[in-house]
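Trainee: What follows is a group of structures, each given as structure tokens.
Here, each number is a calculation from the coordinates, and none is a lab measurement. Keep in mind that this is a model prediction, so the values were computed, not measured. Cβ atoms are built from the backbone, for glycine too; each structure is taken alone.
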Structure P
Amino acid sequence: MSISVPYCLPLIDEAVVAEMNDTLLNTGWLTSGPKVKAFEEELATFCGVEKVLAVNSWNSGTQLMLRWFGIKPGDEVIIPAYTYSATALAAINLGAKVIMVDVGDDFNIDIEKIAAAITPKTKAIIPVDIGGLPCDYFELEKLVTMHQHLFMPTHPNQEALGRILILSDAAHSIGATYNGKRSGALTDVSVFSFHSVKNITTGEGGAVCLNLPAPFDNQEVYKFLKHFHLYGQTKSALDKTKAGKWRYDIVSPGMKANMNDICASVGLSQLRRYEKELLPHRQQLFTRYQDGLSAYDWAYRPTLKTADKISSAHLYMLRFRSVTEDQRDAIIDYLTENKVGTSVHYIPMATFTYFKSIGYDIADYPNTYKNYAQEITLPLYNTLSEEKVDYVIDQTIKAYKTVTKKIIA
């Protein structure tokens, strides 16, 4: 029997359909309503934070927080060179200058490189939990404290914080832990993505997790974001259903970034099963890859656990030691021909036309390029069977052997 393994499939099962049917048939809501409210509250409880704002994308959530913090043209925002372009564009679209720094062998941002990049113009750092493995937030917070004397606030929220904002790009890491805390509660602010390929999906969407320190009141920040993400309107459609509450005001030059109840329904169904069912299953599949490839010294396997971290097992990012980019591409072609879907995380931003046009050069990020040139991402999702994981492992081994023999010949 021929086996075919798509790269990724979203989880659309009976529980998801039941939650969606409840929304469509029983609530009378399609836009932001009771399901969005429930999703926010249950996600806040899961992550261990005071407040969560559901939004229509990771990018919207990140732009909301950067705008709240007063990021403006001329400000600098530090990000890793190894990430999807959205990490950069969220800041660039506000006029900020993005400072890319190289990454380590675990794909995550290099703390020492951040230290060299901080200037008086630095207002925020956006570390990225690549593949679901959290960054070293303790070291990052120490670094920010050490450079507090350089911080030059130009906005009331910057003055209140008194240092660089750490905004975690947690698009991959829902359910991951660092020193016993869950992603979402690891630093000042974290933003999740619930795009179709993520561990929990809402089709399109995201969430802002507020964990700001004193003197901030996270409840009050949530209230501000709640109106700012709906054109600055003081009352949502749900708020206006209460007797005598139809009047509203516009109090800020807001944007349109709210999640709707249809999307939230999918996320709610998955979130309620995530801790006990969906996340352990992903980690089990991840471990099966680890075990199946453990005998091969050419397989540079990603990390699931360290002494202080547990990954969300979002991606299985395999690297092939001592192969060229062309060889890596040939391995992908072999797997495609044998019905194994793969991806590459990520093509470096500094190789794209736009980023090159504004001055970025991949030569400045050697480890980013090395990681990329040797990396493929193997299928990993909740509807994937162990039989198919074993098939992917077998075909990956054959692909490596076939390609390297061809090159040698």
Structure Q
Amino acid sequence: MNFGFYIILAAQFFSALADNALLFAAISLLQYLHAPDWHTPVLQEAFIFSYIVLAPFVGAFADSLPKGRVMFISNNIKILGCLSMLFGVNPLLAYALVGLGAAAYSPAKYGILTEYLPADKLVLANSWMEGLTVLAIVLGAIIGGVFISPTIAEPMLKWWDVPFLDTGIDTPPELAISIIVGIYIIAAWFNLYIPRVAIDHKPLSRNPVSLTHDFWHSFKLLWKDPLGQVSLAVTTLFWGIGATLRLLVLSWAGLALHYDMTRAAALTAWVAVGIAIGAMLAAKFVKLQHSVKVLPVGIAMGLMVLVMIPITNSLLATLLLIVIGAMGGYFVVPMNALLQHRGHLLMGAGSSIAVQNFNENLSIFVMLGLYAVMEKLELNIYIIILVFGLLLAGIMAALYRRHGHDQDHGQM
């Protein structure tokens, strides 16, 4: 790998690190503003709203400019969203602006590797990328948790203001957001040095109507294909439940383990560690042609979520979250590979990724909406865990019953 590849890695790592840390800082800001509990899932819905609405268009935007420039512009939109929070804009609206930057950033960060590297280096490059993404999730949870902690933030706040100048940064979440702005600036600086490569796939049309029509055609094509349908359904369900689970863990850790926000945020990182372990096991033991056979692991994962209910011990909680993450990684990685394979055969990789992103983010939006409604109704956290665990297990069981033998009939 040459030096330019490591510049790309650094840019994506710092951007992902800031994304993951910002979630916890924004949640903490809501708590300081005494916002209702149901605002927490709505906060994340605000972030992913742009992913859904802009799904047919962000790919064309990413292909119309050099990818490094797209990433630089997108990072600056994220910085603007963070600054909006600091200047008193409603956190839901400010976080939605960060989501707009993230939605524009996503296709560029995936597309740059295929443009810059030869095909025989892509597997190695993606391994590096996935490893650093997991590291960014883990460190982001830790950084976000650390700087919203009053024990660490309050001493820092004493020397944060310079003489004769009030920065307006007076609370731990504001301090955390300020530091996260610095991380985004580092990412944007690396974006400036990403090697400039020729634009090899200019969009065929910039007409929004044409782009929407093409997207809708790909959407229907993938859902009508039996293997495309099962893989898309599984990945869609997984990311919807997974995003909700991260918020569930925060509430559950506070009630069952008596954790503050800092320790609860760090606890969520263990799920990401588990996903990395499961992904490695799947890469070693699951072949593409047998990927549908991992669906029972998804059923078991849903039932394993229910084990959260009786647990009150920190060590057992950590081990459980690693196991849940590992089961998720083990069944979602083969499903993702199957989806990429079917998408490539049916319509091309770019279109299939756009459809996949749309479905997964729509699922996250719906699941977080369900969680927000249950929070609004003030349901007990254990009831909410029960609902989501049974929902995951039930839908996975239905999918396995319908599609469990699809690959046995040679539909690859």
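Trainee: Going by Rg/Rh (Cα atoms, Kirkwood Rh), for residues 284-371 alone, which of structures P, Q comes out largest?
Mentor: Across P, Q, Rg/Rh (Cα atoms, Kirkwood Rh), for residues 284-371 alone peaks for Q.
Trainee: Let me ask another. Of structures P, Q, which gives 77, 55, 39 when Cα extents along the principal axes in Å is computed from the coordinates?
Mentor: Attributed to the structure labelled P.
Trainee: Okay, moving on. A value of -11500 was derived for helix-only ellipticity at 222 nm (-39500 (n - 2.57) for each DSSP H run of 4 or more, over all residues; to 500); which structure in P, Q was it taken from?
Mentor: Answer for the origin of the read-out: P.
Trainee: Sticking with this structure for a sec: If FRET efficiency 1/(1 + (r/R0)^6) of positions 4 and 60 (r between Cβ atoms, R0 = 41 Å, to 0.05) comes out at 0.70 when worked out from the coordinates, which of P, Q was used?
Mentor: P
Trainee: Work out Kirkwood radius over Cα pairs in Å, for residues 108-291 alone for each of structures P, Q, then name the structure with the largest result.
Mentor: Q
Trainee: On to the next question. Between structures P, Q, where is percent of Cα pairs over 17 Å apart, for residues 52-147 alone highest?
Mentor: Top value of percent of Cα pairs over 17 Å apart, for residues 52-147 alone, among P, Q, belongs to structure Q.
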